[in-house]
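Undergrad: Next come the structures, one after another.
Only the coordinates and a few stated rules stand behind these numbers; no lab work does. Quantities reported herein were computed from a predicted structural model and do not represent experimental measurements. Cβ atoms are built from the backbone, for glycine too; each structure is taken alone.
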Structure P
Amino acid sequence: LKKKFIEGKGSYKEIKEFKEVYINNLIKNKIKKKLKVVVACGNGTAGIFAPNIFKKIGCEVVELDCNLDYNFPKYNPNPEDLKMLHAISESVKKNKADIGFGFDGDGDRVGVIDNNGNEIYSDKVGLLIARNLAPNYNNKKFIVDVKSTGLFAKDKVLLENNCETIYWKTGHSHIKRKVNEVKALAGFEKSGHFFFNQPLGFGYDDGINSAIQVCRLLDSQDKKISEIINELPKTYQTPTMAPFCKDEEKYKVVESLVKEVLKLKANNTKIDNQKITDILTVNGVRFSLEDGSWGLIRA
């Protein structure tokens with residue numbers, strides 16, 4: 001507490017009847033298809049809003065754990081939690097739903113399960129949304145978590161519509177700040193925090209709005225979500241490897257590795273018989289190879 005902190009006067013704005021204002025803003029554009037969607041809220045706060053909103057935009061809703069219960073008796077309300085994902089998957093298959101959505105405890109993240117009961121990773125969900133938006137919002141920017149798929153950088157739909165992808169620091173606060181700073185149309189963080197600026201949103205992370213964007217994607221194409229995701233090039237990834245390193249040392253270790261990767265590129269050293277084509281150092285070092293493969297070292 002003896003350290004110097006930022007000082008200044010804050011402010012707040014009171015919005016009366018906020019629940020109605022929020023819902024009305026999200027439901028103003030209906031979808032034409034009668035999509036059957038599983039809405040899983042893990043007994044968290046999204047249960048107050050989500051089922052009603054999806055019904056009002058025109059979906060047939062299968063509710064899953066949408067009643068409020070702060071004990072969270074079924075599973076952790078986390079769209080990356082395997083128990084939650086499994087429950088959504090089983091409900092999608094049982095009810096022959098078109099898609100399943102899982103919201104976290106406070107509703108600012110979403111996870112997606114396809115019509116076959118398979119999880120679609122958040123970075124791929126973000127890419128599908130960006131591809132769907134690009135033709136109507138050309139020359140726009142998308143901010144992407146540095147841990148995300150390299151498909152954004154070379155995607156034909158984004159490039160044909162002169163859309164720019166900016167890979168940025170991991171963390172929802174970093175992505176949110178960058179989206180606002182460069183006036184990007186949207187930002188996608190790997191854990192499921194998605195941000196949309198006007199006319200799609202107000203710049204904050206909202207899992208329900210993110211799921212609505214996926215519904216609009218399905219509404220605009222005569223395909224199942226599993227067919228749409230299968231149109232993307234097939235990619236593979238290793239699990240995250242996190243060897244122990246003391247907090248006071250880890251950033252120095254990463255700095256030394258950044259220098260080593262820069263040397264490899266400068267010397268045209270090949271990795272798996274490929275040269276390094278791009279290096280990004282906003283969050284550790286991310287390096288890309290000639291075929292689009294990439295690696296990331298960060299603390």
Structure Q
Amino acid sequence: MNRTIMTALILAATVLAGASAFEWPVSELYPVSIFGQKKEQSVECGIVLEKTELVRAAGNGTVLLTIDSGYSPHGFPGTLGNAVIVAHDEGLVTIYGNLSSLDRIEQRTTVETGTILGEAGASGCTREKDLLFQVMDQTRRLYLNPLLLLPAQTDTRRPVIRKASLTGGNGRVYPLESTRSVRQGKYRLYADISDTTNNSTNTLAPFRVTILLNGSEYASIPFEIITAESGTLQLGSTGQDSGILYDDKGLLYLGEVSLARGKNDISINARDITGNERGEAWSISAE
């Protein structure tokens with residue numbers, strides 16, 4: 001079985017079992033950007049938490065590396081600023097970026113869950129007091145969605161689906177809300193899909209998006225794993241290049257759909273990590 005798929009299955013089993021591999025590295029949770037979210041020309045490979053003070057180790061481990069601001073060792077992005085990388089069991093590492101300094105950790109070789117690593121600062125490419133937290137499978141070169149491995153939080157807000165549209169080969173855009181008919185053929189499906197949490201109104205990415213065509217599942221986009229392949233980031237088992245996951249307006253690319261002559265029912269379902277869901281559906285005729 002493909003290693004990427006196997007990792008995804010293991011993560012899914014962890015979620016279903018209600019288990020968590022790590023603890024949250026901060027006491028107050030105010031996410032400003034989460035896994036798979038649009039970030040300039042790429043996507044977020046971890047979680048950015050704002051209004052952060054003390055940063056703690058998410059689990060027992062060995063200090064693999066500390067990074068001084070401006071220094072970028074091979075294999076880790078130079079936007080981390082002052083950062084600590086901790087190695088854990090099963091080849092997992094946790095990455096803590098944008099720290100104010102490394103003073104608290106410089107003399108340590110091991111950490112326990114809750115060990116203070118430092119304070120959030122302004123040394124990286126995020127705002128002051130933001131913490132960039134990532135989880136990586138170093139052996140397989142995978143970024144894992146940290147939300148799969150952290151304790152679940154209470155959240156009752158459902159994702160939002162807006163601006164769903166089809167784009168034809170000629171570049172013409174057909175908003176699904178107002179379009180009743182198109183020519184039969186292939187179209188690119190886009191939508192603005194976002195989420196919020198009970199304690200944060202920041203616009204966040206969903207956890208999974210499923211597309212149904214005429215009642216059958218047509219495609220699924222899971223925000224679980226991002227792989228690093230040949231210098232590019234790809235989303236999980238879909239193999240979708242992160243560079244085309246969003247268009248220049250921030251709309252999520254949901255794939256190409258083939259509309260046959262007659263009535264076509266298109267449904268988009270969005271789910272967050274806690275299981276809150278929202279679905280929207282449209283009917284469109286192809287001539």
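Undergrad: Given that semi-axes √(5λ) of the Cα gyration tensor in Å, derived from a single structure, equals 34, 24, 20, which label among P, Q identifies that structure?
TA: The read-out was computed on structure P.
Undergrad: Computing relative contact order in percent (Cα under 8 Å, 6 or more apart) for each of P, Q, which one ends up highest?
TA: On the way: P: 13; Q: 18.
With respect to relative contact order in percent (Cα under 8 Å, 6 or more apart), the highest-scoring structure among P, Q is Q.
Undergrad: Then there is this: If distance in nm of label points 7 Å out along Cα→Cβ at positions 60 and 188 comes out at 5.0 when worked out from the coordinates, which of P, Q was used?
TA: Among P, Q, the structure yielding 5.0 for distance in nm of label points 7 Å out along Cα→Cβ at positions 60 and 188 is Q.
Undergrad: Hey, another quick one. With helix-only ellipticity at 222 nm (-39500 (n - 2.57) for each DSSP H run of 4 or more, over all residues; to 500) coming out at -10500, pick the structure among P, Q it was computed from.
TA: P
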